[in-house]
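Take a look at the structures below.
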Structure I
Amino acid sequence: MSPRIRMSRWARRWHYKVAITATLPILTIIISGLLLQIKKEWSWIQPPTQRAQAYVLDISFEDVLSQARSQAEHGRIESWSDVSRLDVRPDRGIIKVRLKDGWELQLDAASGLLLQEAYRRSDIIEAIHDGSFFHDHARLWIFLPAALLLLFLSISGVMMFLVQEYNRRASKQVRKQRLAA
């Protein structure tokens with residue numbers, strides 16, 4: 001058996017094995033990535049950002065906490081330890097209060113009135129996408145190797161295609177020469 005055929009068989013065998021191994025993490029990355037691509041268009045994933053009447057930031061952080069605490073229906077707010085982050089949007093006149101339990105409150109930055117309260121799923125989808133949802137080290141132990149395997153699959157797939165294309169053209173050339181002779 002020629003070295004070329006041996007190499008081709010080896011590449012196909014490994015291409016097949018690597019594809020089976022990497023399928024589940026790669027599908028997880030692809031599906032969650034697709035959901036993240038449309039998060040602004042689908043309010044189920046991420047609540048749409050509201051606009052306030054005035055674009056003035058007159059409310060203090062302590063007022064933000066007290067307004068959020070008094071107006072929240074779903075998210076439970078006792079102190080700053082329940083808040084994951086504040087997202088201040090001066091161009092829209094709002095402050096988003098993102099809670100650790102996944103809820104998001106959008107407050108008018110001038111008056112502190114609640115404009116919207118909704119559950120935010122994009123953070124969970126992002127955690128699934130990078131693997132941290134499953135385990136702290138899953139992104140390095142599973143998702144990074146899966147990405148490297150996908151890179152290997154891409155390179156080996158292109159190489160197998162190019163070798164096959166080269167062989168097909170070479171055999172076509174040989175046939176033309178035989179017919180001409």
Structure II
Amino acid sequence: MEEAAPAAGRAEERKQRQRLSLAAFACNAHTICDPELRPLGTGLYPVISIINHRSCVPNAVLIFDGRTAYVRALQPINKDEEVSISYIETAAVTKKRNNDLKQYFFTCTCPRCVKGFDEDALLEGFRCKNQTCDGFLLPNSGKKAYTCQKCGASRDVEEIKNMRSEILQLSDKASSFLSSGSILV
């Protein structure tokens with residue numbers, strides 16, 4: 001009977017190590033992509049895992065050649081400057097980026113995330129329908145309409161949905177056209 005207690009303790013210890021290993025994998029694994037950035041699988045690269053997400057404007061990027069991972073500088077990196085990669089899709093709006101970062105247990109405080117609203121207008125907004133205005137139509141708090149932040153002009157949310165749908169259809173057509181190898185110059 002006395003041996004059962006140590007065995008149970010070892011089993012619990014083993015389970016705890018497995019849980020910690022899975023948690024470490026979830027936070028430190030990297031999606032392996034092909035040259036067209038299509039996901040192929042997931043890999044754990046311990047040395048690369050120490051590179052932080054310091055900003056939604058990273059100074060390096062992670063690329064793959066098969067299973068081999070490379071960290072490439074996107075700009076000159078000073079001697080004492082930390083190398084950073086983005087853990088998330090940098091083209092997303094601030095709210096989505098911060099939500100995606102929650103899985104890594106931190107909140108980004110980079111300049112893009114701090115001032116987010118202005119940049120989100122360029123990522124999420126539509127040009128104002130008033131041709132003399134250079135503002136952007138953004139969703140208002142009630143989400144019933146999109147309102148220009150400069151002149152106050154607005155469009156119904158259904159109009160915006162239709163415009164988005166058209167843009168996505170055109171984007172899908174362009175992607176299909178490009179992937180077919182047919183390029184017009």
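Given 12.9 as the derived value for mean count of other Cβ atoms within 10 Å over residues 62-69, which of the supplied structures I, II does it correspond to?
Working: I: 16.9; II: 12.9.
Here the read-out was taken from II.
For which of the structures I, II does the calculation of log10 I(q)/I(0) by the Debye sum over Cα atoms at q = 0.15 Å⁻¹ return -1.11?
Details: I: -0.92; II: -1.11.
Matching structure: II.
Using helix-only ellipticity at 222 nm (-39500 (n - 2.57) for each DSSP H run of 4 or more, over all residues; to 500) as the calculated read-out, with -18000 as its value, let me know the right label among I, II.
Attributed to the structure labelled I.
Consider the structures I, II: one of them gives 24 for relative contact order in percent (Cα under 8 Å, 6 or more apart) as calculated from the coordinates. Say which. Please list the in-between numbers first.
Working: I: 24; II: 11.
Going through each structure in turn, the value belongs to I.
Quick note: the coordinates plus some simple rules give every number you see, no bench work behind them. Nothing here was measured: the structure is a model prediction, and the numbers come from that model. Cβ atoms are built from the backbone, for glycine too; each structure is taken alone.
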